[in-house]
Every structure is written in structure tokens, then in C-alpha cells.
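Scrolling down, you'll hit the structures one after another.
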Structure 1
Amino acid sequence: MASTQQLKSRIRSVKSTKQITKAMQMVAASKMRRAQESVKASEDYTNTANELLTFFASQGVTDRHPFFQERTVKSRLLIVIAGDKGLAGAYNSNIAKTYINELRDDKKNNIHTKSIAVGRKASQYAVRLNHTDILGVYENLPDKPGANELQAILDTAIAQFESGVVDAVDVIYTKFISGMNQQVTVKRILPAGFDETDVSDDVVNAVYEPNAEEVLRAVSYRLVLAQIFQALLDARASEHSMRMMAMKNATDNASELADDLTLEMNKARQGAITQELAEISGGVEALSE
């Protein structure tokens, strides 16, 4: 059994670790709430874009736009979004597993794969893979990236698709469903897709200047931008949520370990007291003989 001093030292160490994990849990919770608000705030724009595109598709306008042209996929671009830091449970490893599975499927189907890595963890495991064509690496993006941070990613994806170098562009990210539920998702953003929805009278009766084709060109470009932006927001909210839960579990485990060590220390103290009493009793008996 460890000595009382050793147990005291271990208890202090565990409690110190608990303070750190508790602080990290609170920071992650605060960041998650802000990221969750950003995810909800961007939904209105996406819903409006889907409504416009549903109307344009019903009018046949999307058939003539290059963003909506389906091609046989012989090459595709994967935008992989992971975190810059660890200590977030299985967040980064789940992205890595999905990314590797996608690369294996492409290799099996003779599809050439190019990649853009977003986040330090994504770049670290992307560069370790053999025969991986990496077009760009983006690290330390803010939780709510602006147009400047997204422009390079967007321009690369559109240029690769419009030039015919790739036939599809997919984003691998973790979709934020709730604080307890996140799901790794592979979403196709080119050819441009949208969720069909009900179209309001305002959209149907609107006058599109200079014409519907020009409006579609602007809307479709911003739709792709919005989808990348939404994926980044979802990924950040998921990362903070999973880090919060990981730090909560670490804090709970530290509390349990500290309690177990305290109990062990009390037993060691009790054993030492019992031993001392036994020695005293033995000494008294020896003197009385």
C-alpha cells in the first residue's frame, strides 16, 4: 500500500488536473453556445436560397447553369474539416476514419481524389497518406470565419469544378444536431444541390433584374459559399460540444479518483493508528510482566 505522503501527493495532483479540466469544460461550453447561435443565424439565408433555387429549377433555369451540370465522376475534390486541437473525444478521429474510407472508395472506383485540409489535425493526417493530392491547407480559422478566410477555399473548389479538373466537390465535416448528438457527414456542394422547399408568393411574383439567369448565377455562387460556411460552423459547434463532454467526463473521473485516493489514504491512516495502538499495548504488557 502506498504511504500517506504518496497518497497526499497524488490527491493534490488529481485535484489540480480536475481544476484544469473543469476550466476547459466551461470554456468549451461558452464557445459551443456562441457557435450554436451562429449555426442557427445562418439558417435563414440558406432557407431563402433553397426557396429561390426551387423556383428557378421549376422554371428550367438551373438546367443551363454550369454549377448544376451532372457529370460522370472520374475525379473529385474533398474538403476535409477537422479541428486545430485535440482533447475533443473522438471528434478528429471520426473525421479521419470517414476521410480514409472515402479515399478507399475512390481508389476502388478508379476516381482520382484531390483534398483541401481545414484544421491542423486534418492536415496532419492528410500529409501522412501516400499518393494524396493536397491543394491547400488552412489552419487556425476563427469560429466564425469571414469572407476572406473562405474565399480561397471557395475559389479553388469552383475553379477545379468549372475547368473540369474535378467532376464533384464534397465536404467532410461533423454536423451539429444537438449538444449530445453530432454526426460525421459527407455533403456534395458541386454540382450545386439544394433542398426543395415550398415557394412563397413573394418569390414567384418577384421581378428578377436584369434576368433570372443573372440572379441564379449570383445565388448559386453564394449558395456554395453558404454551404461551406455552414459546414465550418457546424464543425466548430460539434468540436466545442464534444470537447465540453470530454472535459466533463475527465472532471468526473478526476473527482472519483480523488475520492478513491482519499478513502485509501484514510484506510492507510487508520492502519497506521491501529498499528501504533497495537505496539503501545504490546509495550505496556511487556512492562507489566
Structure 2
Amino acid sequence: MDIRKINRIVLEWYAINARELPWRSRPYLGDAYAVLVSEIMLQQTQVNRAIPKFLEFMMQFPSIHALASASPGDVINLWSGMGFNNRAVRLHRLARIVVADYAGVIPREIETLLTLPGVGRYTAAAVACFAYEEQVPVFDTNIYRVLSRLVHGIDAPSRAEIEPLGTQFLPDKSASLWNQALMDIGATLCTALSPRCMRCPLHENCTAAPFLQGGGDPAIAKSSVPNAPRQAKFAGSTRYYRGRIVETLRQAPSEGLAYMNIDILFKHALGTDLELIIDGLVRDGLVVRASGMLHLP
């Protein structure tokens, strides 16, 4: 497989077909803070939902200093509709650490980024690559799928077995463009169950394309997707009620709600688990409990 030819094909495709996303455009292009905010939003939120929230967030907190100066409750309030509210708390904590320990400059080294709240391997690599032009591979779900199909065909190995391909296929320059191009191919063409092989710039080089193009068998398409962690059922779960309680407090008066009111609203559905759920919310910094009242921090 001619890797340099593939690099050229993908980068030429991306130059014409790149998705228009606000964090890829001025004034946010290459801004480490904007990249960090967008990547944390995209950890567990689809792009079309993240775009308006990203723009709202950057309007209210235009710099990491502005974010660090805000109250946790302000950030949690703005996060409404995104789910996984812990991300808001961790992002706020991260901002305060960066302002206090790094003079407001987000680190560029992956190992340093990994020490910050809410930053895992993917997010650290994304910030290093997209903000600081570091020549490093970045792996999201789309990139795992594209590289797996390209090289391994319809029999996807584990994600760990795919990761060496990230370095192997990385071009000598333009890692940022390369990684974003693979993301876009995966998001728009090389999708999990309905790949559009004939429109993909890699179809002539792809090991999986002969088996997937023309619609094909959904079972075969599924077999070509590297295993991803399964999410537990959401409705009725602890996470579901955590979100419900936080959303109720978002809409509450500034002094919050009496614990008794929360108990009336939710205990019928949760039984004895309500206290444990609230304890978890308090422990995670999403809720403050004082004098029988619950409110956002």
C-alpha cells in the first residue's frame, strides 16, 4: 500500500470537502482554548449539537481567564442540553489550574495535558495536534474505523492493533489536516453501517471497499467497525436521574430547592437510591447541599 499516495489523495480531498466547523475557522483556528473546549464538548456530544453550544460558550467565556473567573454554577448552567454535566465541572477546574499553574497558557505537551481534569489520551493528542501543530496521530471513533477498513478490510481487529497505523500513515507534515481529513471521511462517507464507498477518495485503495460498496450487507458493515465500549441503557439509569436533578436545579431560584422538593419529585422513581445519587452529585461538584437546600455551585 502506497502510504504517500494515500496521504496525497486524502489531503487533496480534504482541501475541497472539509466540513465547515467554527473551531476550524477564524477567530478560533489554532486557538488552544477553543480547540480544548470543542474537543471536550465533542467527547460525548454529536457535532450538530455541539456547534451552537460551542458558539454560546465562547461568547460567554471568551478566554480561559474568563472561564476560570466564572462560578462552577455559571458553567453548569450554560452546559444545559449537552448531557454528561461532569464535563462542565472538569473544564472549569482545568481552567483554574491552567491560570494558576501555567499562567493561562494551555500546555502543548501531551503528557502534561494528560494531568489536567477531563483530558484523556484522545483530547490531549487533539489539542497538541490541532492547536500546536504537533506531528502526532489522533484517534477518534471515525479514524479508528477508516484506518481499520483501509488496511484490515471487513474483519476489524481491536483498537489497540489499529493504533500503530496512526503513526505509520502520518504524513511528514500537515498532521493536523490529515487527522481532521480522516475524521471527516469517517463522519460523512465511511460511516459505521451505511458506508458510501464509491464517493470515498480511498475506495480504490481500501481493503474493505469491495465488500462494502453498493450498500452491501449491514452485518458485514458492522463487522468492519472496531469494537467500541457499549453504553448502558440511559432512561431510568443513575446518569439519567443525575441529569434530571441538575436540570431541575438549573431552573430553580438562585437560593436553590429544598431537599424535600427534590425528594418529592424523584424518590417515587428511585426509591432509596436518591440519597446516593445526590451524594454523588455533591462529591462531583455539580450540586451544593446546605441547610436542607440543594443548589448549583
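Key figures
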item	result
Comparison of 1, 2 by distance in nm of label points 7 Å out along Cα→Cβ at positions 31 and 255 - largest value held by	2
Read-out log10 I(q)/I(0) by the Debye sum over Cα atoms at q = 0.22, 0.24 Å⁻¹, for residues 143-222 alone, computed value -1.02, -1.19, structure in 1, 2	2
Which of 1, 2 leads on Cα Rg over 2.2 N^0.38 Å, largest value	1
Parent structure of the calculated result 4, 13, 12, 12, 15, 18, 13, 8, 5, 1, given that P(r) over Cα pairs in 5 Å bins from 0, in percent, for residues 39-94 alone is the read-out and 1, 2 the choices	1
Comparison of 1, 2 - label where relative contact order in percent (Cα under 8 Å, 6 or more apart) is highest	1
Source structure (of 1, 2) for mean projected area of the Cα convex hull in nm², for residues 7-102 alone, computed value 10.4	1
Read-out helix-only ellipticity at 222 nm (-39500 (n - 2.57) for each DSSP H run of 4 or more, over all residues; to 500), computed value -22000, structure in 1, 2	1
For 0.55 (FRET efficiency 1/(1 + (r/R0)^6) of positions 199 and 247 (r between Cβ atoms, R0 = 41 Å, to 0.05), calculated) the corresponding structure among 1, 2	2
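No lab work stands behind these numbers, since they all come straight from the coordinates. It should be emphasised that the depicted structure is a prediction, and the values quoted were computed from it without experimental measurement. Cβ atoms are built from the backbone, for glycine too; each structure is taken alone.
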